[in-house]
Structure I
Amino acid sequence: MRDIANRADIEKIMTAFYDKVIVDDFMSFYYNKVNLEQHLPNITDFWESTLFNTANYTNDILTVHEHLNTLAPLKYEHFNRWVAVFCECIDDMYSGSIAEKAKEKAASIGMAMKIILVKNF
């Protein structure tokens, strides 16, 4: 398998990820509250900026999660599942230093979100 190399690769990962979480019994509530047509380009910008230092992403990633947390409290397990599915999508398609960087960043983001949003962490 080859490594993640560009925006098209990130789009492929994000599409696979959202295809899984919108039907996941544990996660779908939250993902069905997000307008994916608008969200996918933004989250792709985020990951492109994160992995390739493009500075395309100018939003605040926490804002979306804070809103979802008001609809139903996010739990520690939600972020664990998010990281697991995200990493699974990467592992299904890519291998290499950028793929590893993406998985490490996902784990870091998951931990930060748990600390910020989950009560009684």
Structure II
Amino acid sequence: MASEQHWQCISGCGACCRLDPALRQDAIDTLQPEQQQRYRELVGADGWCVHFDTGRRNCRIYEDRPDFCQVTNLLQLHGVGPLGSPQADSFAIACCQQQIRAEYGGRGKVMKRFMTATRAQR
């Protein structure tokens, strides 16, 4: 019997912290005007969030990160239901896969770790 997939963030990834507006316009368009302004303020010259430590691949303000950086709020913006529901888990997994594939490749270590984490039993 195959196990159901459940979304889970993995440490050492940060693919979602690549904020380059040229690559993320669809995501920006879902935000309110104030959020869009805050989003653009976070974009560094290299396209990564100014609070993302690219060497360690972690967020330096994780506990105080903007609401649009939190998966539960992302799901709400897209109207897919609460985290933990099959629809929300599927949506969040697809979003992460897309970002990970774009940043690190579809067959790399980060994708493998993410897929393993999402298959784990609750």
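Out of I, II, which structure matches 0.95 when FRET efficiency 1/(1 + (r/R0)^6) of positions 55 and 79 (r between Cβ atoms, R0 = 41 Å, to 0.05) is calculated?
Only one of I, II returns 0.95 for FRET efficiency 1/(1 + (r/R0)^6) of positions 55 and 79 (r between Cβ atoms, R0 = 41 Å, to 0.05), namely I.
Work out the source of 111 here, i.e. which of I, II gives that when volume of the Cα convex hull per residue in Å³ is computed.
On the way: I: 96; II: 111.
Answer for the origin of the read-out: II.
Name the one structure among I, II that helix-only ellipticity at 222 nm (-39500 (n - 2.57) for each DSSP H run of 4 or more, over all residues; to 500) of -23000 was derived from.
It must be structure I, since only it matches.
Values in this text are rule-based calculations from the coordinates and carry no lab data. Bear in mind the structure is a predicted one, so any value in this text is a computation, not a measurement. Cβ atoms are built from the backbone, for glycine too; each structure is taken alone.
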